[in-house]
1. Using distance in nm of label points 7 Å out along Cα→Cβ at positions 98 and 122, single out the structure from I, II with the greatest value.
2. Matching task: 1.00 is the computed value of FRET efficiency 1/(1 + (r/R0)^6) of positions 162 and 194 (r between Cβ atoms, R0 = 30 Å, to 0.05). Pick the structure from I, II.
3. If we compute mean count of other Cβ atoms within 10 Å over residues 106-113 for structures I, II, which one ends up with the highest value?
4. One of I, II was used to compute helix-only ellipticity at 222 nm (-39500 (n - 2.57) for each DSSP H run of 4 or more, over all residues; to 500), and the result was -9500. Which label is that?
5. From I, II, which structure was volume of the Cα convex hull per residue in Å³, for residues 74-209 alone = 107 calculated on?
6. Matching task: 6.1 is the computed value of distance in nm of label points 7 Å out along Cα→Cβ at positions 242 and 306. Pick the structure from I, II.
7. Among the shown structures I, II, from which was the value 49 of percent of Cα pairs over 31 Å apart calculated?
8. When distance in nm of label points 7 Å out along Cα→Cβ at positions 130 and 290 is computed for each of I, II, which one produces 5.6?
Structure I
C-alpha cells in the first residue's frame, strides 16, 4: 500500500459501518421477508440496468450537435449545498442559480420549503422571485425537487417565497407536475433558457429507488469552452461526457455538480443507519461504493481535461472529494451554500 493511501487512512478514509449493531437483531428477525424481496428486486435491477445502459447508448448515438450560443459571463450562486459559508445554512440537497447575460436559470430546489434552506439562503443572497427566468430540475428525487412530499406526489415542491408572479418555464427530465409553471418535459438535448442547454435525460436504474432520468446543464463560455453541471451524476460522469461530446466538439472548460460517491460514509440519516451508503449508491445493499468507482470518475475527468472542477459535497463524502482533488492538476473547489462562483 502506498504512503499516500496510508496517509488518507490516517485522516479518516477508512470505511464506516453502514448499520449499527443495535439494528442487527431487527434485521435478523426481518430476514425471512427481506431476503426473498431483495432477491426478486435484484433480478429486476439486473434486467433494467442493462436496459438503461442500452437506452443511453442509443440516445447518445442518435443525438446531434446543438448550436450553443456563446456566453460571455457565467455566474453560479449556490442556494443549497451540504457545505455552507458562514451565515448560511447547509443540507444534503442542491440548488444552483445560473446567471448569464441572457438571463437566469434555477437548477434544482433541494428540499424547498420542507427544510427552508433554499428560501433562507436566497434571502441572504438577495435572490428574489423576479431574479429567476426559468427553472430546470436535474432529476426527480426529494433532495432536488423540493422534499419528500414532492417526491411522493411527483409534484414540484417549489419554495413559496420564490414563486413567480407569472408563469415561467420549468424543464423536467421526466413526467411530473409543477403548478404555476409552464411545464416542459425534456426529451433530448435542447436549449433551455439564459443561453444554457440540457444534455437531455440519461437513464439509470437504481436498486431501491428504481428507474431514473437525469439531465445535466451545458454552457459554452466564449474563449474558454464548455461548462458542464450535473445534479447527482447518476447516469455516471463518463456517460454524461459521451453525450456532451455528441452535442459539441468544443473543449471542456469546467465540470461541476454531484458525482454520488459516498465512499466512506453518507450525509445525514437516522442514528445507526448510513442511508446514503445503502439506499443512495444505486447498487444492491450488499455492495457499496468502492475505490474503483472513485478512480473511474477521476479517469473521466482527466480525460476531459477541464481547467476547473466544482465538486458537490451533498452526495460525496469528504474522503472521495479529497481523492479527486489530490488526483487532479486543475483548479478544484468544493461548492458551498452562499457562495458565488464566477466562471
Structure II
C-alpha cells in the first residue's frame, strides 16, 4: 500500500495526474465495456443471433477455427496443436528458474524443434498427410513467420554486427552495405520482390514455396535491424576485455563466444525483444503476396455476405491477439532483464 502511494500519490501534482488519468480511463472505458461485454451477443450460430446493439462475438466464435488454422484440414489440426504444445513446453522449461541444464534445453529448442515442427505441419512423411502451405492461415501463419523469421534473423544479425565491428575492411564494408541497404528498403516491398524475383533468379526454373519466399524477405530486413541492436551491445563492452583475452592466448572466435558476445547480448536484450515484437507485427504484410495471416484471414472473412458490417469485432479480435502476444513478450523481456541484473550483482 505504501509503495502504491509513493508511485501515484506522492505529491499533490502526482495525485492530480493520477485522478485525471483515472477519470479518462473511466470516461473512455465505460462505453467500450458496455459495448464489448454487457450488451454483446455471445451465443448463436449465425448473423441472426446478433440482435442487440452491442458487439456480435458470434462472428468470432463461428470463424474461430479459420482464424487459428486458416484452411488447414480439420482432421489434421491436431498436428498444429501438438507443435504448439511442444513450443509451450520448451518455453516453460526455459522460463522456470528450477529447470536444470537450460543450455541443453535451449540447444534442443534451436536444433530439433524447427525440423520437427516443419515435419508436423507439412507432413508427407511417417504416414502424415501432406498439407501445402497454401492451406495454412490465421494465427498459424503469423506464428510460423514470427518464430522462423526470428530464428533466421537473430544469428544473421549477430554475424552482421560482428562483421560491422571487424578490423578487416572488406568484411566491414560488406556488412555495412548489407545492413544499410535492407534498413533503407520498405519491408512490404522486400516481401513483394522476394516473392516475385526469387523464382526468376533461381536456375533451371526451380520454384520456392510462397511462404518461404516471404519468410526469407522478412528475415533479411529484421536481421539488419537486429545487427544494429547487437552492435550497440558490442560497443558497450570495453575493448580492454578483448585485448586481455588475446593476451591470454584466446583466438578471435573464442574471445567473442566466451567473453564479448555473452555480455553484449545481455545488454542488447531490450532492443532485440523490441525488434522481435516488430517482427510479429510485420507478419501482417504478407497479405500482399496472398498469404492469409491472422489479419488477412479476418479481412477475408469479413467479405462473406453473412457477416458484412462486423468489421469492428473482427479487427478487435485480431488486435487483441497481437496485443497479448506483444505484451507477453514485453513482460518476458523485463523478467529476463531483472534476472540478468540479479546475476550480475
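1. Evaluating distance in nm of label points 7 Å out along Cα→Cβ at positions 98 and 122 on every structure, the highest lands on II.
2. Working: I: 1.00; II: 0.75.
Only structure I yields this read-out.
3. Numbers: I: 26.6; II: 13.2.
Looking at the calculated values, the largest one is I.
4. Values: I: -9500; II: -23000.
This figure was derived from I.
5. Numbers: I: 107; II: 181.
Derived from I, not from the others.
6. Details: I: 1.9; II: 6.1.
This value belongs to structure II.
7. Details: I: 30; II: 49.
Matching structure: II.
8. On the way: I: 5.6; II: 1.9.
Of the options listed, only I reproduces it.
Read-outs throughout are calculated quantities, based only on the coordinates presented, and are distinct from any laboratory measurement. What you are looking at is a predicted structure, and each value in this text was computed from that prediction instead of being measured. Cβ atoms are built from the backbone, for glycine too; each structure is taken alone.
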